[in-house]
Structure 1
Amino acid sequence: MFRPARMSKLKVVVLEDYVEKVLRELGRTGDVQVIDVRGESVEDVGSLGFIKSFGDYGRIEELSRIILRLDGILNALAPGSTSQHLPISDVSTLRKTLVPVMEKIEGTLKEQASAVEEMKVLKVKAYALKKAVELGVTSSWLSGEKKIYAVAGTIERADIPELAELLREKTGGSYLMFPDQENGENSASVVLVTAEEHKNDVNYLLDNVKFARYNLSEGVRSPKEELALVEKTRSTLQKKKARLDADLASFKGRNASDLAYFREVLGTEKRILEAKSFMGKTKTVSILECWAPSKKVAFLTKRFEELTDGSVLVTETQPKAGEDIPVMLDNPSFIKPFEVITRSYGVPGYYEVDPTFFLAVSFPLIFGMMFGDVGHGAVMTAMGLLVGRLRRGDAVVSDFARIFTYCGITSVCFGFLYGSVFGLEGILHPIWLSPIHQLKEGLIVNLFGLALFVGFVQMLLGILIDSANKVYSSGLRRSAIGSAARIFLFFGVVALITRLFGFPIPFFGFATTMPEHIVFGLGFLLPAILIVGGEVSHHIRGASLLGVAASVGNGLFEYADSITMFMSNTISYSRIVILALIHAFLSEVVYLLGGLARTVPYVGLPLYYATLFAGTLVLIIGLEGLVVYVHTIRLHFYEWFNKFYGGRGVPYKPFKVASRYVTQEM
């Protein structure tokens, strides 16, 4: 639980006849991460010789091209989910049946895209020609005989104000510009008319604002005649597009699931060929190397023997220092959702403590302290449960939904402690204290002391975890002095904060009564000696006087940096109190706005409840809930993780093939 799952390296030597069978089973279960052993020599397998790659790269490329085509088709058809799982079919038979269907669909999609693009162009032309007709523009205008210059095209709507300003400067205001009305699109159709003498300046401006022009003077027809032709063409294209849409809907009903099944079969074959390319072979056998969770080694060994009728040799070795050992987080189901937060910072190293368990406790706890309210917490819990049920198939959304459910529950708990229900503090008597009343009574310093104590406990846990990591990787002898120095220094910094600011941090009352020289000696002088002494002792052998001086400098820098970090990180936990107060103030604002809405004649009462409902959902649960979440993340990432967590591990990537449509039969 506190460390990633133990991993073992397996070397599987198997007769070539069984290779695909073994890979299909591994792809079905997803129990191993295949290692690329091309070019490596065989170890511990007797006289088998050297491993040679035998990947069918041409076939892999061919499958990749077909899969890319299928992805484009399936994105357009969007086949739904299916409960039907079919056994793997012969690829060549599927190909003969479905490739002609693919070609028909691709042709239809190409025609549809062409029609849509042409309709966009004609839409611009139609708008430009309509404006030309409204303005009485004739062929003589367009040919320049009337000393008038007219141009039409499309431009980004955001650029229209800038273009208008530039045109005023260049033409002295001698222009007319007619953009189409807002229609929800980012681009606008524009007709621009100005004097012939401004033609060059106007063209220069249009080129600089990326104006896609349509030449109004094309052909010998008048604008009115050309408009009629454009409208006729648009009507024809609309009928064509409707026919193509119907064809695609028919394809979706008849062929989408078959093509999705085909894509999965090809994807499975491609994954197996790629896995084979990572393997090696001798004249008689194939060699597979893979990482697997140690707890599954016995099961995998037995399964290999069953699949190959005993014609297999499985060798297990433990990870060696310096290897890129993949990391698989191994946590109980109730805290597993918090792995998404751990991974967003980084995967722990193989020999590093996994912080997910501690995160699952502290994250909802700190969130609840900042968002404590029985009503708001209950709404958040209900929303988390609802989203988790509706998006059960989406792992990431489901994880975040469970996290917010836990945070909602802790918010309810702190709501009872604060005596707050939907921001109203007269319904329940606080079991513990009310932040807003503490502020009004001038006792807010007590809350800051409690918040800093939360920070002290969490940061101390981080320092202790870091000490455990260092003992695990470097041994007690090399890590004890540095770890002890950090702990003494941290206590000294928190004691100093207590003396300087007067925050009543629990268990640190001694700092205000103990003589200053004792606090300074134990909390600052002793750590300085230990840190600098430890740095010098690690580098003194064979070092010159200059090297020793550099070690002293490094130690002093680490000492000063630690003081700054401990002080700023500890004080940062004061945001717990600040956000708890903001929550109370926002609730008061919502009720104030509701009271103002209630004074509106006739509709005051409905408007009052609508304001409370919207304010609760949008302002408090939506906006403030997001702010509290971000600050909770910050406290964990920047104030806590940096004490012990590197997050530079290599994530475990199991070999697995899709099985949405295909049954992986053995």
Structure 2
Amino acid sequence: MPNQLAAATSPYLLQHADNPVEWQQWGPAAFAQATREDKPVLLSVGYAACHWCHVMAHESFEDPDTAALMNRLFVNIKVDREERPDVDAVYMQAVQSMTGQGGWPMTVFLTPAGEPFFGGTYFPPREGHGLPSFRRVLQSVADSYRTRRAAIDQTAAALRDYYTATSQPTVASGPLAPQLLDRAYHTIAQRFDPRVGGFEGAPKFPQAMTLDFLMRYARRTGTHEASDMVSRSLEHMRRGGIFDQIGGGFHRYTVDAQWLVPHFEKMLYDNALLTRVGVHHWQATGNRRVRTATEATFEWVAREMTSPEGGFYSSLDADSDGHEGTFYIWDDAELDAVLGADAAVVKHYYGVKRGGNFEGQHILHVPGDPEAIDPELLERTRTRLLAARNRRVRPARDDKIIAAWNGLMLRALTDGARAFGRDEYRGMALANGEFLSRALVQGGRVLRTWTNGVAGGGGFLEDHASIALGFLGLYELTFDRAWLDRASAIATAMQRHFWDNDAQAFFDTADDAEPLITRPRDVTDNATPAGTSLAVDLLQQLGDLTDNRAMRERAEWVLTTMAEPMAKHGPAFGYLLNCADQAINGSTQVALVGNPPSEAFQDLADVVAKMYVPALVLAGGPPAEHSGVALLDGRPTIDGRPTAYVCRGYVCDRPVTGAADLEATLRNFLP
């Protein structure tokens, strides 16, 4: 008999609809039952592609005896962290405060008022490795709730004080000066792995936002070491098992420090952030191999992650056919059968050795010279391997379309379409933008998800800012004023509903959202950029495009409140550091005046698209007075020809009409 999750739209919740656990969705009914029956709440939070969530589900939630214990002692709530990042953030804070660590699956025990008093992550079915069994935890928590209520109330009160401290009004923490960026750079450099790139040891995450900052820092300061960190990291990731050598796209992280053995889930947001870094790296260096990996990732998104309506799906599971990684690994016999006469050279290229590198099988990677194979042979055999792999049982796909993650991928695609000149990327970006505008934006407000035709959930700060930045990317790609207007409308709603005048800060939930035990405000850039970081970026871009001083001042205030934390803990603020760089060093403002469809205009746009220009603010279109696009106002064409103006603080260099002159002007203008 299905439980109450059968009515959910979330693929993750539907995975648990047939559990013998009497799961409920998050909402007042569950807490009312807990109050009525005087039972604690067991809150379980996870997501569809989470391997250890599946493990705990198979071991415990599908076990009738464990489920009976849960049903007797608790009111059980299951939450998809991707649908409700606010619930996840509030209770993850509590788990980290209580245990010093966090992760998923997250298991938290709450009072009927929603206050946490005990929690953890994965609990095994039997005791071992220093962890109690899940059944023992269930029994102990229930006994404590019945017999030691005072101690539980004391823990809940301590966490209330903790939440109060984290929601205090912000204050300036330091000046916005180059020394901030220097200090942050050194905190990042200290953690760099000089052997294979990336930061620190196992498990190893790509940290795309930090790499993006290093690239910008290198261009601003001429620091060769910063540039080398990016090149070394991207090259080793591209050659490692973290990159899907056959199908494109990056896995979440590797369990080792050498980028070889991935945790096999693929997330849309990782690939959005990494493709944008890849585009920027190609612009800065012309690295052909990084471009190839970036394009292969865009092609994976087009092939496997795009809905018929144009939205981008959330993730692919790590597991298939009941085991992690089965879809991606190979044995010798299958490689020989698929590759035939080409087997020896191709297996050598992909590092295939006797005994394998993963449970007796092979994760394909490129340990040797990446140029030591004929490119046509490599592409031909890769196509054969992909066709063979596609006959396997595929990993489950979470087909939720999440606003924030779609905005990240949309912005990466617009950058890729401009830089690489690929019409198919332009088409994907426009289809995605039209879908998002139609399905997830209502009166300037953004909804969180769209699944099988059903949009739902009020959007969070990250959703609003990310979608608006994606729309600005479409404006830079097309110079269609409608995308700028849509971004501006979202920015207006974002400031109205997420900015708090008393705290002088952005919150992650809107002022009219469901109240939780605290209003979440996470300012660190973790797996995805913080909503605050995205909001600052949006205000900076729009502030420069429209000469809106209030937007720029608000963005600078937020950066000032985070100045000292950014300087001391650079790796935790990879995205926000790029915003700090723009505030400290200024944006490079480029106005292309003329008729966008004309060949001469496009020649100028191509010059800008193919160069790495940190903090670029780009506008284009016919000359106009009082158009609302400040970069275009009062800037005429020269002799009727498309004309480029390169400016800083609206003070411009000599206007030019030729592509070569524009390239020279930009190179002289940049450090």
Check: Once mean count of other Cβ atoms within 10 Å over residues 106-113 is calculated for every structure in 1, 2, which label goes with the largest value?
Finding: 2
Notebook entry, point to check: So relative contact order in percent (Cα under 8 Å, 6 or more apart), computed for just one structure, reads 22; which one of 1, 2 is that?
Noted result: 1
Next item on the list: Please state which of the structures 1, 2 yields -15500 when helix-only ellipticity at 222 nm (-39500 (n - 2.57) for each DSSP H run of 4 or more, over all residues; to 500) is computed from it.
Entry: 2
Checklist line | With distance in nm of label points 7 Å out along Cα→Cβ at positions 250 and 490 derived as 2.2, matching label from 1, 2 | finding: 2
Notebook entry, point to check: With Kirkwood radius over Cα pairs in Å derived from the coordinates and found to be 26.3, which of 1, 2 does the value describe?
Noted result: 2
Margin query: If FRET efficiency 1/(1 + (r/R0)^6) of positions 226 and 410 (r between Cβ atoms, R0 = 30 Å, to 0.05) is calculated from each of 1, 2, which structure is the one that comes out at 0.00?
Written below: 1
Item checked: Cα Rg over 2.2 N^0.38 Å, for residues 242-361 alone - structure with the largest value, from 1, 2 -> 1
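Since every read-out is calculated from the coordinates, none of them should be taken as a lab result. This one's a predicted model, so the numbers in the text were calculated from it and none came from an experiment. Cβ atoms are built from the backbone, for glycine too; each structure is taken alone.
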